[in-house]
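Enquirer: What follows is a set of structures to go through.
We did not get these values from a lab; they are worked out from the coordinates using the rules stated. Note that the structure is predicted; figures quoted are calculated from it, not measured. Cβ atoms are built from the backbone, for glycine too; each structure is taken alone.
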Structure P
Amino acid sequence: MHDFVRRNGRLYCEGVDLEKAVSEFGTPLFVYSRNTLTGHFLKLKDAFREIDPLICYSVKANSNLAILKTLVQEGAGLDIVSGGELFRALKSGCPPEKIVYASVGKTDREIEEAVAGKILFFNVESEPEMERIGLIARKYGRRVKIALRINPDVEAKTHKFITTGKITNKFGIDLDNAARIIRLRAKYRSLDICGLHMHIGSQITEGEPFLAAINKVAGFARSLSADADIRYLNIGGGLGIIYDRENPQTALAFSRKVLPVLKKSGFKIIMEPGRFICGNAGILVSRVIYVKRTPLKKFIIVDAGMNDLIRPALYGAFHRIEPLKSMRGGLERADVVGPICESGDFLAKDRELPRFKQGDCLAVMSAGAYGFSMSSNYNSRPRAAEIMVRGNHAVLIRRREDYADLVRNEIVV
């Protein structure tokens, strides 16, 4: 569910008419519903209340400080994957003991910052990384908590670019090597191997892959000796949302599938949802610049492109296109394309759409996750503005970049 609704033919976010928002903030424009954002977090929290998990929102999905702060105020922890995300997490007011740190390529500087910041633990992806964390922990005279990221070799049934739990992926440690590391844990005196972590992919709409992976990792945990002292089980994220005709599981349906196994495990459970919380909490609003007809195609050329929302170009991802105000005249098949000098610059292909004309505005739905956070300045295009709506009020949470921002860090020699 989300709070983008049509009233008298006009698209609203909560109580804000989006045509009026565009007149104030311009386009391209990311619009987020605070009520949808917090609502999805609280639904997940309520569905798992029996085990009171630490729900660490995945910062990479959408890292705007206003979004992070909103979720932290609701009790969320944060799942980070870089030094920049650690900086954002602390800036948002997240307690360090609610921060977990993944990534296959943590640098010395990033590890040092996280050790000094006293985060809850690192999700460790390899033995060389373990050794590096151990070395830096000794430098700081600290014993640092880590969770081994287990690669359970489970098929997630999602796009091949966003599956992460197969043995052919770069992520995690296989079960045999994880068992060997835990047997040799005395070797790592500056590390407290206190948890197991898994994350099998993103935009997963079925419960079975999660259940298979959780059962596998929980079974592995049971096979360990009692003095292994594993206290945390981090089941990652990856819950899918509705973009088109998907029928993803609800938070409640997901909890009913996995709660029996999680309760039986006896561990403190950590979850890392991202898209599930923010995906349908945001849209991208764009304005039609031209309508172009060729002998074979109709193109609706808009002022947002793959630099603003790369998912369609990168994954062939589907995002619904909605007019900001209802239009007469029936539908016509067209592509929605951006201004970027790439044939892959499209937001929708071969769709039955309203007969948009120059100056009309449209909404690219379900753009709250992996939208702005993956945007770029390609073709020297300034990045879009972001606003958050709360009730009848829209607040700017990131100003639109200007040309000066494009060259701010460049040096002419």
Structure Q
Amino acid sequence: MKETHTHIDFYLIGISNHTTPKWSDDALQLIQKSTVFSGGKRHYELVKSYLPKNHKWIEISGKMDVLIQQYKTIDVSIVVFASGDPFFYGFGNTLQRLLPKAQLKAFPYFNSIQLLCHKTQTNYNNLKSISVHGRDWSALDEALINRNELIGVLTDTKKTPAAIAKRLLQYGFDNYSITIGEALDGDTEHIEQLDLSTCTNKKHNPLNCVLLKQITPKDKPFGIPDADFIPLEHRANMITKMPIRLSTISALALQNKRVFWDIGACTGSVAIEAKQQFPHLKIVAFEKRTACKTIIQQNAERFNTPGIEIVIDDFFNLNLNDFPKPDVVFIGGHGGRLKELIETVYQLNPLVRFVTNAVRETSSSVFIETLTDLNYTISTNSIQLNDHNKISIHTAEK
């Protein structure tokens, strides 16, 4: 029976930082018979002396759309050099996203976090790998809030080991050590384990990755005591009480949501509790009182909760298209403009889930009437705590 061979558009060769590349025989044969190659500037310096004399090199730099157009003009297989494993936060994933029909074949090397584990003899069965390279802090924040015991981090020139250590200390995660691997497999390889405070003052080779190792566990409460929050001055009762807060978070049904807006966040108690239980969420806390910016930030740091975006302004003055579109909204305050607020948010996402806690009958009736008119189904739970007023937790869903 005749064997059929699928044409490969891209061969992805993972390379190390060794001055003499470590290639398999198959990869070496492929290089010798190919004519078109691609990779970053650093990769070219490492491999160019091994490429055929009349080769074509396509540099991978910032502009992916230009690069893909270049690739489309090539009618032979392209050999791409990538650092480590092309499918570990690597160029293989980029190609799959931008050229989903392309046929790929990989010759991977170890990724840098694996290498750092090997070189420090670290058991990485439970490793959580994340990247902050050219990205925001959200993946690191999620791993910390989840209390992952071992976190591998791909860094960049802004989110350096020192910046990572500062963030951990800012949000009370002083229960980790930090191990930095610099220029792994290269002539200037250096590995050191530091305490976080020492690391905040050190500069490292830009070519580095990090291991965060939990030294001691840190408790994660389910339900933060009200008295532990820093309150609004002279308004200690403004906080949403813990049993109400947890019932509200249950009503928000956040487990499969992406973006949560807490409108009228006050001390940030609902946003913080929500982020604690659902750290994957992108949370934006809106509040118009300027004093609350510091209060929300201090509470977030006090309860080990990085990653909440705090917006201090009148909600109705904002260009809401500047923020990620919400899947779910909690209305903690509305300044007497509840109907307008609901209609404004509804314009952004007509499937958004709404939850509010109402004490006044007028707030309940406006919420129910406005959202019933928008074809929502309303459900209500009423709770009374001690001698406080009865609170109605209203949920509106499509």
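Enquirer: Can you spot which of P, Q the value 1.00 was calculated from, given it is Rg/Rh (Cα atoms, Kirkwood Rh)? Let's see the in-between values first.
Expert: Numbers: P: 1.00; Q: 1.08.
The read-out comes from structure P.
Enquirer: In addition: Rank structures P, Q by volume of the Cα convex hull per residue in Å³, for residues 289-376 alone and report only the one at the top, that is, the highest.
Expert: Details: P: 96; Q: 115.
Going through P, Q one by one, volume of the Cα convex hull per residue in Å³, for residues 289-376 alone is largest in Q.
Enquirer: Taking 0.40 as the value of FRET efficiency 1/(1 + (r/R0)^6) of positions 209 and 241 (r between Cβ atoms, R0 = 41 Å, to 0.05) derived from one of the structures shown (P, Q), identify that structure.
Expert: Q
Enquirer: State the single structure among P, Q that was used to calculate mean count of other Cβ atoms within 10 Å over residues 49-56, giving 10.9. It would help to have the intermediate numbers written out before the result.
Expert: Details: P: 16.9; Q: 10.9.
Among P, Q, the structure yielding 10.9 for mean count of other Cβ atoms within 10 Å over residues 49-56 is Q.
Enquirer: Here's another thing I want to ask about it. Suppose relative contact order in percent (Cα under 8 Å, 6 or more apart) works out to 20; of P, Q, which structure was it derived from?
Expert: Working: P: 20; Q: 11.
Source structure for this number: P.
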